[in-house]
Structure 1
Amino acid sequence: MRIASFTLGQQPGYGVVSAAGLQPAPAAFLARFPDLKSVLAAGALKDLADAVRASAPLDIDTLQFSMPIPDPARIICVGMNYLEHIHEMGRKRPAYPSLFTRFNDTMVGHGQPVLRPRISTEYDYEGELAVVIGRSARYLKETEAADCIAGYSCFFDGSVRDWQNHTTQFGPGKNFPSSGSCGPWLVTADEVPELSALGLQTCVNGEILQSAPFSDLCFTVPQIVAYCSGFCQLNPGDIIATGTPSGVGFARKPPRWLKAGDRVEVRIDGIGVLANTVVDE
């Protein structure tokens, strides 16, 4: 099942994407579950699938996409999680996942503009797989991690490299407003049975600049989820971005920075295409 959050006019909503369009959650269902995060918290994905069957599909092209989870309590990101990317960044293979966080206001949905900040020209692309947590969990074992994953999405970790490299802490370069995105929808975990058989590409203006299979992850998704559950309580709707492959603009010679008018696409097998256009702040 593919579930998207959106705004139509000024009214937020969510629904199930099908070949016919997007079947929105009806008003009675929205009264019980005002957003997708509340659906996950209640374990009501099957109820959502039943509720939308009678809904007339909306034309996806008329909708403004939000992040699949518009207001996640946590956005946890893994840095340097593909071996080739670790090499191009000049780092050693880490013993533990390298983590940083993003704020909610740094993220937009599919089709929305992403902002290159006015105080930097070193705005870089990073395509990633996002994991969406489906239930509360703490102190997970790797073998238990899959049971708390609701599904997956595409993630664009827009990075302002000069600010990222001011110190060893990544936070400033990863938290400029509207510099990243997630979407276009959540694909439930039952439709993505074997991640290692899938891969990711990042394209800028149609040119493939990053491409890697998920089998090349340094830390697997279960390892990452279990590790994160050790230092915080994971809750429904939390998002974990799992790292980016080699080919980032920072590592190219000369560097390739994003500029106004560039169209960035993150393509993931079996999940979809997240697309955003760069605009200057």
Structure 2
Amino acid sequence: MEFILVDRPRPEVAMVTLNRPERMNAMAFDVMVPLREKLEEISVDNTVRAVVLTGAGHGFCSGADQTSAGRIPHTEGLTRATIALRSMEVLDQVVETLRRMHQPVISAINGAAIGGGLCLALSTDIRVASTDAYFRAAGINNGLTASELGLSYLLPRAVGTSRAADIMLTGRDVSAEEAERIGLVSRLVAPEDLIESCLDLGERIAEFSRPGIELTKRTLWSGLEAGSLNAHINQEGLGQLLVRLLTGNFEEAVAARKEGRPARFHD
């Protein structure tokens, strides 16, 4: 059985599905290692302009696999402590890969996004949730910390420090409706419309200039780490100049509007 499915349901849009529904797509290593590999392959596939990430069945991703987490490759002869360190590194790499991908990634959150699953969702560029979805920072409920896989970095930036502390320290469920209200997701849709809505979004993104989309994604993420407004404004300006001076995209956009037709960007 393949635990990661990759489909091309729309032109230039790839859909990646975590495919272990009987375990709510938990983060076992036989799921996460191929997920990282598939994402890396898609990132350099220049026929793909946008990516949709979702889960099979009723869950998006339920976090740590409490049944059988499996074992990462290349650990022969290592002690338990080193295996644990490298295992966490694999999970970290999945989060970092989503962030580094050339294409924007849209998470279609169809159900539970718990613990590491919440981190996966936060690592995507746009989060769209079914009304059946819910979210939980589960670590605190398991006697651990609620901080994992970048959660204490990403969640406050998504919803604010106080709300993030409320979610992380109480271990409570956040409903889809609350998630939309506080900005954890950008929109809610009916369960039966979730995938089509996300594919429509991916298709819309794919219509625009490739360097324009890639640079926009980069600057959105780098803005979270910018040391000052001045530093970030400079980076934005350089990206804008790059596309403006080295392509005919601006002229094409202006002409298309005047002629009442879709723009055809050749970058």
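No lab work stands behind these numbers, since they all come straight from the coordinates. Remember, it's a predicted structure, so these values are computed and weren't measured experimentally. Cβ atoms are built from the backbone, for glycine too; each structure is taken alone.
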1, 2: which one has distance in nm of label points 7 Å out along Cα→Cβ at positions 90 and 194, as calculated, at 2.6? 2
Answer label among 1, 2 for the case where mean count of other Cβ atoms within 10 Å over residues 82-89, calculated from the coordinates, equals 17.6: 1
P(r) over Cα pairs in 10 Å bins from 0, in percent from the coordinates reads 7, 31, 37, 20, 5, 0; which among 1, 2: 1
Here mean count of other Cβ atoms within 10 Å over residues 170-177 was calculated and came to 19.6; which of the structures 1, 2 was it taken from? 1
Of the structures labelled 1, 2, which one yields -15000 when helix-only ellipticity at 222 nm (-39500 (n - 2.57) for each DSSP H run of 4 or more, over all residues; to 500) is computed from its coordinates? 2
Compare FRET efficiency 1/(1 + (r/R0)^6) of positions 18 and 138 (r between Cβ atoms, R0 = 30 Å, to 0.05) across structures 1, 2 and report the one with the greatest value. 2
For which of 1, 2 does distance in nm of label points 7 Å out along Cα→Cβ at positions 26 and 42, calculated from the coordinates, equal 1.4? 1
As an exercise: relative contact order in percent (Cα under 8 Å, 6 or more apart), calculated from one structure in 1, 2, equals 25. Which structure is it? 1
Check the numbers for distance in nm of label points 7 Å out along Cα→Cβ at positions 58 and 242 across 1, 2 and tell me which is largest. 2
Of the structures 1, 2, the one that -1.06, -1.45, -1.42 was derived from, the read-out being log10 I(q)/I(0) by the Debye sum over Cα atoms at q = 0.21, 0.28, 0.32 Å⁻¹, for residues 98-145 alone: 1
